[in-house]
1. When relative contact order in percent (Cα under 8 Å, 6 or more apart) is calculated for each of the structures 1, 2, 3, which structure yields the highest value?
2. Who wins on distance in nm of label points 7 Å out along Cα→Cβ at positions 49 and 65 among 1, 2, 3, i.e. which is largest?
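Rule-based calculations on the coordinates, nothing more; no lab input. Please read all numbers here as calculations on a predicted model, not as lab measurements. Cβ atoms are built from the backbone, for glycine too; each structure is taken alone.
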Structure 1
Amino acid sequence: LHRQGFAFETWDVTGADVRHARRKRAVLEELRPAFAAEGTLSLYENRLGEANGVLAAWEAGCHARYLYRAIPL
């Protein structure tokens, strides 16, 4: 960003991302019967895969999420 003429601020939102993935997984498990009844198990599986992927990467020490705010110089 500096080479492109921007300063920046960052916030580490990894903890919030992991909490969100845990909550998403729990809610999805509760709602699985509703997804099945609607015929939308593919949506359920997609969202569950997202949550599981974040959690697996975090547990392996390979996941972080940052929010950047670019500020023109």
Structure 2
Amino acid sequence: MWSYDKILQYPIRIKNPNPAMATLIISQYGGPDGELGASLRYLSQRFTMITPEAIATLSDIGTEELAHLEMVGTMVY
């Protein structure tokens, strides 16, 4: 079971928007090597695993990648 608290670990203080940096960061959001692709790869690979430990490990890694996706999205938007 997951418990979600919408609290940022570190405060965000954006002084000046930086579109060039946002372009680089957004590629980590949905690009081919981004967090979404990584999470989907881990979560789909778990169906091919035989042992419960391997399934649990890939599930944990995949959901962690989704947390990274949320962080990247927060930075850009």
Structure 3
Amino acid sequence: MLRDSSESHVFSEALVSRSTGKWSLIQARAIRDEKGNFLGTVNAVIDLATFARYFASIDTGPGGVVLLRRSDNFN
């Protein structure tokens, strides 16, 4: 996906990590040379509990919500 894209990084759908058994996202970032040629990716697994803790710390006030959405509106 990143090889032929102008995107600098992407996130996967939520998935259960095979190594931890926890719900996670994978973030992939393209590595390119000085001419913009694709060299590879750097990937990170992000535990969804990290987002849950962060969002829980946001005071939205009565009836407020925090929502995380994909930019392509994938359901």
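1. Details: 1: 58; 2: 31; 3: 21.
Going through 1, 2, 3 one by one, relative contact order in percent (Cα under 8 Å, 6 or more apart) is largest in 1.
2. Values: 1: 1.8; 2: 1.2; 3: 2.5.
When distance in nm of label points 7 Å out along Cα→Cβ at positions 49 and 65 is computed for each of 1, 2, 3, structure 3 gives the biggest number.
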